[in-house]
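> What follows is a set of structures to go through.
Please treat every number below as a calculation from the coordinates, not as lab data. Computed from a prediction, not measured in an experiment: that's the story for all the values here. Cβ atoms are built from the backbone, for glycine too; each structure is taken alone.
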Structure P
């Protein structure tokens, strides 16, 4: 056998993904009960352990580590366990007795009651499905089916799979807390029937999971209105605000933006998940290949009229939230630009003031330098006069005024040279300390 390169660590997982959650073949009259519990992973592997516990009770093989889909025949009933991102689903399957009512002695009643009660999570979906072989005397009218199996409620249904079966439901919770699907099988094979029932259970599960976003959108609407009003007020004040108000308005915008971003972070997953679940509902309904029954609304029509508006509400809230975030961001940028402009004007005024001060300092410095030259010259000439007067004491007679007159130009030149040298040294030091451009 040829030796192949080393496998990618996800190769077998990805290859088997297309075979995940296969349908169960359903032969003859079958009853199913499906419950889904929201988990969001606080239970870690508690759901797998509880499935392992029921298999040990019946002497069956438990699911292995890392398994997310598991099907087992426990003699009294068949159990299908599925772990999804947000929920865990358990499906119970039993064969129906001849002539038994479709929704009496339901499949979940075959499972141990204590075990069912211990399932981790919060119940979000509960539905019964009954697969019944159709015969010539099977009632198909809206009134008969509704009266016998759906408490007289209005029904939604269609001929599906090219007329191979008929499916009806009322999408309502009955006295036991379960919704109901009735499938009348005309010519479906066992695997085909399993796929159709699986699609129906997925429609109900994904429909409810999609609707989890509706309360979020409804609760978000008043907050969005309040934030829009706050933004409008800030923008109105911005047009007439002065420099003293801009910092306060910027603080309000920052607080508003933080609140919106927090809300967006908390809701974006829910809205995104709702869109994904809604797409799955539409896809599963399309796979049913519906044909109209004369007196019933089809699944596609029901979801379009009831579920679609709810999803539009969620999408509208999501778009409104995103648009509001962008508007707040633009307002903050405009206000920041206005604050920056005010700061630039203020800085320019400060620089102009500093330039004027520098000019005054330069003039003062020049005045001081002139006075310094005069003072130094005066003192030097005075010293020369005293020195000439002192020479008379040793017999050297020099007129002090004459000596002072001769010394005055030289003293003036020395004073000017000293001031120039000092200024030159200071300028040289400043150039040496100045940073390079």
Structure Q
């Protein structure tokens, strides 16, 4: 293997300052409720609202502010996301009265969580697509109370109109112009005017991620997400300009984003580097700053002895996004098992999944794809079991249960089983 573009090694950041700051915010919100929430929103977002819940009038103003084309695009993307989320819901079926032995009946129920917060980030860019990605599967799962929040545009107290329209289109029941660690704390523990939720999903900055981590247990969460990642596996048949564009698409998210190319063609790898330089020249200034810093620090191109080696490397990295851009992707793609979402073939741009194809773009990062997938309809559903027995079955299983309980030293358990013998 030859590395022709090497990345810096990510080091374990000293997160003590972030942990402490977030812990202080959470404690303050728990103790002082809305007063603390308003204080932090003024401090961090220049958001001076007293009532953070968005009104129907504000939602209508947002609809009036977006163009017909923008509204049409949001509806088209939502339709694809909704269709796939509905198909996912149908895969979760219930088991009714399964009998491992005569007289014992085991079942389960698929039950939606009662309430959730869909946190829609909006720091560097108004990520209204995340509203569709988070709220839509919650709606298809049957969550009764879907709350969404997003930062207000600095100094206005108002959420970006396209974000607000996306939240409403997707089916949010309540919308709040509040963000940051203080929002996570408020919806985890509640305030005078905010009712807490059972689950929180959605990406955010390091303070939001840390707040989710600290509030986990009080509420459920999807996962703790980090900077965006893409890993591309490509052979000599791939177009280098396309690969460069895909790498830059993720790199423009954040200076800490990571783009990796694995290929068996050094010629292709060097061509991609040239096209990256060309694209950096045409990106808008803010995007270029992010993408350039990300590529400089964390961009990586490895030339492999054989393309099959990409499987082991990718499964170890466990990227958020995995592109398979080779002549015969069907021969290799099922060997990859650790990824957030996979994009198969040169026609399938990762950015299609970011916005409109229908799969979810809220995905695990920082190797979390080793043990979890992304947000989907099933994330908002609980599989809860129940059982019943006839008297005869109860009497038959009681001795087995009592012996096992006494083997563990739990006499009370054994007595509870013995009571069923007679």
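> Hey, FRET efficiency 1/(1 + (r/R0)^6) of positions 204 and 332 (r between Cβ atoms, R0 = 30 Å, to 0.05) derived from one of P, Q reads 0.10; which structure?
That value comes from structure P.
> Supply the structure label, taken from P, Q, corresponding to helix-only ellipticity at 222 nm (-39500 (n - 2.57) for each DSSP H run of 4 or more, over all residues; to 500) with the calculated value -14000.
That value comes from structure Q.
> Comparing P, Q, where is FRET efficiency 1/(1 + (r/R0)^6) of positions 28 and 132 (r between Cβ atoms, R0 = 25 Å, to 0.05) highest?
The maximum falls on structure P.
> When FRET efficiency 1/(1 + (r/R0)^6) of positions 228 and 292 (r between Cβ atoms, R0 = 35 Å, to 0.05) is compared over structures P, Q, which one is greatest?
Looking at the calculated values, the largest one is Q.
> To which of P, Q does the computed value 15.0, 50 (Rg and Dmax of the Cα atoms in Å, for residues 4-91 alone) belong?
P
> One of P, Q was used to calculate relative contact order in percent (Cα under 8 Å, 6 or more apart), giving 20; which?
Q
> For the read-out volume of the Cα convex hull per residue in Å³, a value of 336 was computed from one structure; give its label from P, Q.
P
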